[in-house]
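Visitor: The following blocks contain the structures, represented as structure tokens.
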Structure 1
Amino acid sequence: MRIVAAGDPWGLELKDAVKIHLVERGHDVTDIGGSDDQPVNYYDVAAVAAKKIQSGEAERAVLCCGTGMGMAIVANKFRGVYASVVESVMTARLCRAVNNANVLTLGGLVITPFVALQAVDAWLAASHTEGLEQHKEFLCQALKAIAAIEETAR
């Protein structure tokens, strides 16, 4: 899978751990920013990641900042980008199953690398409505309603 990874100074260590983990599992990871030598601002790099999702250059993104919230706020400004702040394995799985999230945001000040890697794996393995089949009709309709809201909100 083509995945974008990025981290600001607060999420750099976590981003690097996630990137190594994803590459070891055979994913095509594009690191779009954040290093000790060249720090990036969360609001700049989250916008770049969101544009790569929109253009189809990447299927998913993992963005790391201090709390994950700044990256999510910026990424969610872009039509078709659904970023979720995740702090557990369960929320990672559910953000995909319920909301079909294509961007995972993690907080380097909030989540340990050990839990973050498990969360990334759960998110990548999950599919929309998986484990929630009794709510499939509602969840599919919800995505359509959200897309309609995006059209009128911009």
Structure 2
Amino acid sequence: MTTPVSRSVVEAFYQAYVSRDPQRIAMFLDDDVEWLVAGPAEVMQVCGRWQGKAAVIDRFARVVPQVIDFKSLHIENLLVDGDQSAMFGRVTSVHRRTGRVISHRVAHVVRYYDDKVVYFRVINDSLDAAEQFIGRTIDLTKDATRANTAEVESVR
């Protein structure tokens, strides 16, 4: 049986998350937390998978600050249901290497156990974010045309 998480715990977690203070975030993490940020890790080095509280703390203390300077998370929707929460919003940061402002849509799905985060999934608008990270539009029409042509030819 799952134990519901209160909206106040979820909001407190997001206050800690936005603070980017690893110790504040740690207070909300289960020892075996599973943390996944979807996106092309080759371009957006803040993407990837971290397992366990120590790894997630290292992500916030060392990995993320090397890549971006976090500026804000604007939460548009925050839903709490049972032992889970879902968030939709916009994250804004500065890419440390280039100084470019990166701002894109993001969604989170979070599961809690005893008021601790045990499962955290980030779904980025990764095409938009990747284009901002590399500083140019990615032309998908060439690849799409080539793929469609190959599909048609394989059917013939």
Structure 3
Amino acid sequence: MKKPLQLTVNGEPCQIFVEPYYSLLDTLRDELHLTGTKKGCDEGDCGACTVFLNGKPVTSCLVLVHSAHEAEVTTIEGLATPERLHPVQEAFVDHGGLQCGFCTPGLIMAAVGLLNENSDPTREEVKYAIGGNLCRCTGYSKVVEAILAAAQVMRTERSKTNG
């Protein structure tokens, strides 16, 4: 039997009724029609379903949605504004950090999570941060380059607004 659930998704409060066994991933995709978050392995191994739950990256396929009651969720759709892509999204495009695109939302969310915590990561720290995200197309080197480039852009933007 469906039960009421309150979430804030990409800054918008929502109230829905969902089954208690639904995952956050299935709720985002099937109930809220936010299909940017991808369903890969459905076992928490591939990272394609990475979203932010209360500001921290999680594999949404492993989160029972009712455990996220009254939480704040950010999906890949919530990173950009109508005016501009998020710097990590721009860097993935500019540096060829995507190919088929299936893993891209999860990789971007993992990268943003890293850069929110560490604005100047080393190449090794970037590799570690995306270690839970599987990609069969890119070979990761362009992904790492894109994340490091985005970090530089974000640092520059921060210094302009703080300086």
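Only the coordinates and a few stated rules stand behind these numbers; no lab work does. Keep in mind the model is a prediction, meaning the values are calculated, not measured. Cβ atoms are built from the backbone, for glycine too; each structure is taken alone.
Visitor: Of the structures 1, 2, 3, report the one carrying the highest value of distance in nm of label points 7 Å out along Cα→Cβ at positions 24 and 56.
Guide: Max of distance in nm of label points 7 Å out along Cα→Cβ at positions 24 and 56: 1.
Visitor: Another question, then. Cα extents along the principal axes in Å computed as 57, 40, 28: which structure among 1, 2, 3?
Guide: This figure was derived from 2.
Visitor: Using the calculated result 23.5 for mean count of other Cβ atoms within 10 Å over residues 104-111, pick out the matching structure from 1, 2, 3. Each step should come with its number before you reach the end.
Guide: Values: 1: 23.5; 2: 18.8; 3: 27.1.
Matching structure: 1.
Visitor: The value 3.7 for distance in nm of label points 7 Å out along Cα→Cβ at positions 8 and 48 was derived from one model only; which of 1, 2, 3 is it?
Guide: 2
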